[in-house]
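Please find the structures below.
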Structure P
Amino acid sequence: MTDPTTAELYRDYVMPTYGRFDLTLARGEGSRVWDEEEKEYLDFGAGIAVCSLGHSHPKLSKAIADQAARLVHTSNLYLTRPQGELAKLVVDLVGLGGKVFFCNSGAEANEGLYKLARKFGAPSGRHEIITFTNSFHGRTLGGISATGQEKVKAGFAPLVEGFVHVPFNDLAAVDAAITPKTAAILLEPVQGEGGINPTTPEFLKGVRALCDRHNLLLLFDEVQCGFGRTGDWCAWRTIVPQGVEPDAVSWAKGIANGFPLGAFWAGTRIAGPDADGKERGPLCDLLGPGTHGTTYGGNPLAATAGLTVLQAIGEEGLLKNARELGNHLMQSLEAMKLPAIRLVRGVGLMIGIELNDLPTSFGGEGLPSIRATKELMKAGLLVIPSGERTIRLLPPLNITKAEADKALAILKKVLGVP
């Protein structure tokens, strides 16, 4: 009897919740990964914008090993130094005061934002959150209810009540959607799963003004676009460097390079009185003991990973690298004028390539995004499909120009279809 292949193990024992590609990865180093047959790939997906430092980064590997030998987990009933230090670093990077809650994923971080908004609006009976078409906020029941894509909701009714979807970058639609029930507006400064769609500066400024006018919370989902991906610590500042600040923000993905860690921050805005007229203090203290929690979030090992990643991004100049190589990739792709490419858009190392209709001979059957992803994979480049006709370039923040140029050469060869 022979041992089953990896594909057979997945077929027989793993739930079929993902549309997986026929590729089994075995190891990685930097921006490269290898499959079980030792074929090498340039990884411009980075675990869907997760591996900010690439694979097997020596600083991170050592930090995780050292911490694992010291203390992996206790409980959030106690204090541990790594969580406190990581919280301080995150608050310092945001630069607006406030406090942080640590969890395990982006979906959980967003759940914290929903609860914060409901707690904020409870005294006045407000609970609705305005979100946007093509948004993505996770796969929990709350997350799919918040997401502005119908395909993720199918089969899961009744959804969580209290989310209203309006067109993205449409300030008039937001204004029209605000009612006495509205508590908050939630948006991604750069939509990821929706196809790499940045907000406009005018839109962000206008939404902030509406929140101020109607006493609403402005919530940013930076799960995919945060912590350096756009070339700034905070993606909203890539769009509007000054003058627009959120009330709360969620993160995950790139915060710990693949170690499960999510977080959300809340600022110092005064939450207002409760139903009895008693002042509730700052927003960052609104979720008190017993109102929110997690078993694993922010444990010493996770916090050490997050602290090491964020420190390395700063020490290695990766914000500048993301800006410069992101511009190089986008300008080069636009200059190629490849027949398969309809449009290139993005910010920093968060780039979407929208495809034209592809020849029937290209990549077999299916959506253009899937067909292109498969052909690029055959050529040794991993990218991430998004929707029907967009592929995403989300490489590690520490890629080199040589690696960017290698990816461009593969894209030119594969997408230069007649």
Structure Q
Amino acid sequence: MATEPSRALHVAVIDEELPYPQNSGKRIRTLNLLRPLARRHRITYLAYRGADEAETRAAADFLIEEGITPVLIDRVLPSKAGAAFYGRLMWNLLSSLPYSVQVHNSRALQNAIRQVAAEHKIDLWQCEWTPYGHSLAHVAPGPWVAMAHNVETKIWQRYGESESNLLKRGYIRVQRRKFERFERRMFALADRTIAVSSSDARIAEQQFGARDVAIVDNGVDVAHFHPDGSTRDPHRVLFLGSLDWRPNLDAATQLLDHIFPEVLAQEPRARLSLVGRKPPRWLVKRAAESPRVELIADVPDVRPYLRACGTMTVPLRIGGGSRLKIIEALAAECPVISTSIGAEGLNLTPGAHYTEANSDREMAAAIVDAVRRPEHQRAIARQGRQVVVEHHDWSILARRLETLWLTHAGTDSLGS
């Protein structure tokens, strides 16, 4: 039986946005780790206001109900589109910092950190994305930990490997080099780095010289994502993910351009559902023009889609960390077909818990096989669920994070 911690801490978390609604993997992870800890510790959450003011208010109200105190920074992050965006990208060439670090750190953020530090005795600071370590390292007093949802250098390396445009590839190479220098510095400065997988932890230690790395895996609410006996349609193929994240957009494009047309050539009754938040207009148009493809945006609950499809496909070529959507799918006993990059960092064995396919041709063949042999895929998914239940329950992972907090908070602090 779990015991109460020996002392209550006051932990300040720094992030780009409030982690609600739970419509992205990062938000899901952050909120599910912090909610149980807010019952035993005081948590202050610093984040920028979102562009959607109504969503920001709803998120703040939700956190307050959960016992987490939001502190909103009066700055909306700049858009990732338009002439001004490309101007900022070019201007960043003169900076030693990666673009995302430069744009996410601001005087307003640093002032908010200083104000919270002046008004409260903070036992521990946590940056919920490594770029925010730039502000914490220069401003926040006391110990701090970096939550590395991804190793960003690895993602930028994969961006370059998949980019065919020479000009874009050159810019990506510059960003990758900047991130390599930046992450080496941040991992050295943080009192502890928390990785989401053993593979990311090895990279942080061996490639970047991180001095103290722990692992808190990604997880799932196994009571929320459970099989309910719904009848699956073996012809329905699901792609699930945030559609404002470049690796997911790359994967969706591969599906539409190469993989699904091959599936349709062999199984004309197949249907592809793209489900995710904030799809760009070009993707909405592209999906509408594709035969037997539907795009469903900003759904409040992904479980009906996980329970109705015959299989979920994860054709990721770019990525880092580990994929929450795979864990959620297997918790619901939804069969998964994924690249090795998509399933990276998870305690899963290809062939036993999911089907691995690393090329467009392999992915199409695996989807066709799943349409024709649905029971085989369901048997694999049932075995995958057992692994998820044993290793990826949020309640276990939250306790692991709490132990790390207690280890690294000031030894003489009792919270405030």
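Every number in this text was worked out from the coordinates using simple rules, so none of it is lab data. All figures in this text were calculated on a predicted structure; none of them were measured in a lab. Cβ atoms are built from the backbone, for glycine too; each structure is taken alone.
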Margin query: Suppose helix-only ellipticity at 222 nm (-39500 (n - 2.57) for each DSSP H run of 4 or more, over all residues; to 500) works out to -14000; of P, Q, which structure was it derived from?
Written below: Q
Note to self: Starting from the value 17: which structure in P, Q was relative contact order in percent (Cα under 8 Å, 6 or more apart) calculated from?
What the structure shows: Q
Item checked: Value 1.0, calculated as distance in nm of label points 7 Å out along Cα→Cβ at positions 104 and 256, assigned to which of P, Q -> P
